[in-house]
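Since every read-out is calculated from the coordinates, none of them should be taken as a lab result. None of these values were measured; they are calculated from a predicted model. Cβ atoms are built from the backbone, for glycine too; each structure is taken alone.
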Structure P
Amino acid sequence: MFLVAAYFFAFTSNAYDIIEVSSLWVRKYFGTFYLYLGLGCVLFLLVIAISPWGKIKLGRPKEKPAYSRLAWISMLYSAGMGAGILLRAVQEPVFMYNNPPLNTGSAPATIALEFTFYQWGFTAWAFYGLFALLIGHAIFKNKLPVSISSIFKHKKSKKSKPYHKAIDVLTLLTTVFGLVSAVGLGAAQINGGLNHLMGTTLDYGTIIWLVIGIGILALVSALSGVDKGIKRISTLNIYLTVALLVFVFAQSEIIPVLQSFFNSIYRYIIDFIPMSLAMGKYDPGVDFLTEWTYYYWAFWLAWAPFTGIFIARISQGRTFREIIIGTLLIPSLGTFFWFSVFGQSAFNMIEGWGEYNGEFSDVFSSIFVFLSHYPLNALINIVVIVLLVSFLVTSVDSAIYVMGMLSDKGHKHPSRKMRLLWGVLLTLCCVGIVLLGHARPESDVLTAVQKLLIVTSLPFALLMVVMVIAWIRNLIKD
């Protein structure tokens, strides 16, 4: 990882060229595969949930859950989504509203929210939930070390094979690229918020210092452990997020928001399969899929290893069925309501203006522009910045903890030295992705992240299919 970070620092422009060419190749030949994989994961988890396998518990049969349901949901949501819902809260629904990806006959607001739900809903959490079951079954049921290669082993045959090490290394690389991409985007949004609040333009140096600060805070949290650091910050995130949501909802046109919420959920469920396969009128076109869906699927896949391992780590004592329901439904519904409140309120705002001049088009500052039309906007914008920082900290500290487990012979409580090492390496790689986004005048952090993730998540996407087959084989043996 040090070599990767060093290459980004030393040959930034050349690295961007390689990533751009590679991403075009991946999207051309494997874009459809991403769609089929996403749908397959959702359907597969539903089958597991209703089957007798759904009763299998991570741990001993009578073992109680390690954490309360509120703490569990708080930690998995903070690790799995976090800052992304702030980044896209207004910009994405408004973009879909002004550039409808589909023509299904529904109202523009319904189509906009439906497609936003699609990109943030069941498929994303299916990647996370499935990986949590795969690794959780291996480490809690078969008593194997915390490593991805453990999925390919069985409690009766724990011997490592030559390709197991390659699998673990691939997962580490995928995890690092997914995590540093999220931190790069989050830091850029904090920078955008500061620019908006201060009425100035801060340079890329500010983003780099933000990344370093987030890395230090995350390292302190990871060194404190799950119970003292990660759990407390995650719970704080949920309280602040709910408070922000209630604040906006209470001042919105409540009936239109609720109508959009329920109408869009209904259409999303009805249209889920044809949307997932991009069939007929549900095909938004290859250009749209390339810029949005393929990127999102790659992002969720890149986050699946560390998020899945972390979910497994905090889900000891829960059944497969409970984990599937908890990861697929609860966070998805919360996310859907979030986008309905912010999206519909933004639609109403635009209608009241009579015209739209791209006020919400900047992904990094859109939520701050939106909140400037509400009372106490100075205080609320500070809350948003605090939330951005804390969400990023919980994502990074979770990743540090998980990477430590993967690198420290699969120990469930990695050494402080290993956590320190990964804290430094991840921070360096995050700085590298910011520099990568600054490599070209026409580039930015978001563009660099999109191209990088589509390339780096492909090997892991292919590996996911093999892992599921190996897991089914072990379940049958059990």
Structure Q
Amino acid sequence: MCGVFGIRNHPEAANLTYLGLHALQHRGQESAGVVSNEEGILHGVRRMGQVRKIFTRELLAQLPGSLSVGHVRYATSGGSLVRNIQPLWAQAQSGTVAIAHNGNFVNEDVLRARLEADGAIFSSMSDTEVVLQLMARSKATGIVEQLKDALSHVSGAYSMVLTTEDKLIAVRDPNGFRPLVLGKLKSPDNCWVVASETCAFDLIEAERVRDIEPGEILVIDNNGMTSHRLAKGVRRFCVFEHVYFARPDSVLDGLSVYDSRIAMGARLAQEHPVQADAVVPVPDSGVVAAMGYARQSGIPFEMGLIRNHYVGRTFIEPMDSIRHFGVKLKLNAVPGLMKGKRVVVVDDSIVRGTTSQKIVRLIRAAGATQVHIRIPSPPVSGPCHYGIDTPTRGELVAAKQSVASVKEAIEADSLGYLSVDGLREAVKARPDYAYCDACFTGNYPIPIDENRVSRKLRLVEV
């Protein structure tokens, strides 16, 4: 759950990175950072908070240079601390480098212990710092070969952008778990951009060129563009990007997220039909799938729930005076719209189940006579270890209870999930293109030690 952005050969590189990160804000809201490169000298601004609140004109003016990389973060490895904000940067014998990473290393704890035994001193708990440490110890010649050497020791998910003293580098792991796309601006000439999603290109009027291939290291410098290869892997793009995480206006590995969600909703209506008067999405993540459900079923689509887009991450919650305060702060029912109606509610997934129960109660309080929950994805029964912050298996309601039990727990009249086969068909899976659906099936492409212990940083910067 992070977003990365990089740009080379633009006089306002930092400003465009700011805009790109703004478009990627949905991928992480805890912190953001931009590092610019002015003829080999790196300048950085990294803060806790959201992009628009961090970067002022004055701060961006302090980030000169025609090359820049940026990051928005939601913690999956390490904690939500100042010292874990990315891009991380370091001065090594072979030069200065800054790195921004989306993903998660599954063998980070083993590598960290080995490096510490060799004398390494870590300043963060981010798994990304392991790459910098491995590069610094590599015997290979040159930044690119050192990066290849470092990544040969790493196992897991990573889409990265790096700036060295004269290069913009984009890297995607051999399985291609997380998205990474190459784009180009029409002006100035040879201005290349890399981002987690194509929605970042739309804002700055860049054209999508292609996806960075799984296992590819793409280097852009004064000599042009060169591609290097890591060890070959089996493509396993994260299907949950299509279910929930990516913006619907993005194109991932050549497939429209919007089209995927329409297809998910339509297939869901075929698998779990019901007699109802309205299809109501849980905004914003359930909207497009609900449209697909409504089209297929012929049941009218209604925006019966309105989302407050200005809810912060912290607020003062009354103790007992307002029931279901957390959900009501974010969602409110349109008065009279659902009164006396049988309602199909479409949400992207059910994780713990507590929010779904509160939504059902909210809709019943608005006068609905029946509430049927439809989920355009299979039950989430396993945690993600490849870069999306999902709860442990013990916290996942689908890992502990049957569909019938979950239906009772959330107080719905009926509950229907999209099947695994239905999801695969909706995202147009091909024989040569397999998705990672481990959170639904338990089939982890890279073996996971779920008993590994994460160490906590003992020095906390406030």
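One table, with the values for the structure above:
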quantity: Mean count of other Cβ atoms within 10 Å over residues 102-109 - highest-scoring structure of P, Q; calculated: Q
quantity: When relative contact order in percent (Cα under 8 Å, 6 or more apart) is computed for each of P, Q, the largest belongs to; calculated: P
quantity: Identity of the structure behind 24, 54, 21, 1 (criterion: P(r) over Cα pairs in 20 Å bins from 0, in percent, calculated), options P, Q; calculated: Q
quantity: For distance in nm of label points 7 Å out along Cα→Cβ at positions 238 and 326 computed as 1.0, the structure of P, Q it came from; calculated: P
quantity: helix-only ellipticity at 222 nm (-39500 (n - 2.57) for each DSSP H run of 4 or more, over all residues; to 500) derived as -7000 - corresponding label from P, Q; calculated: Q
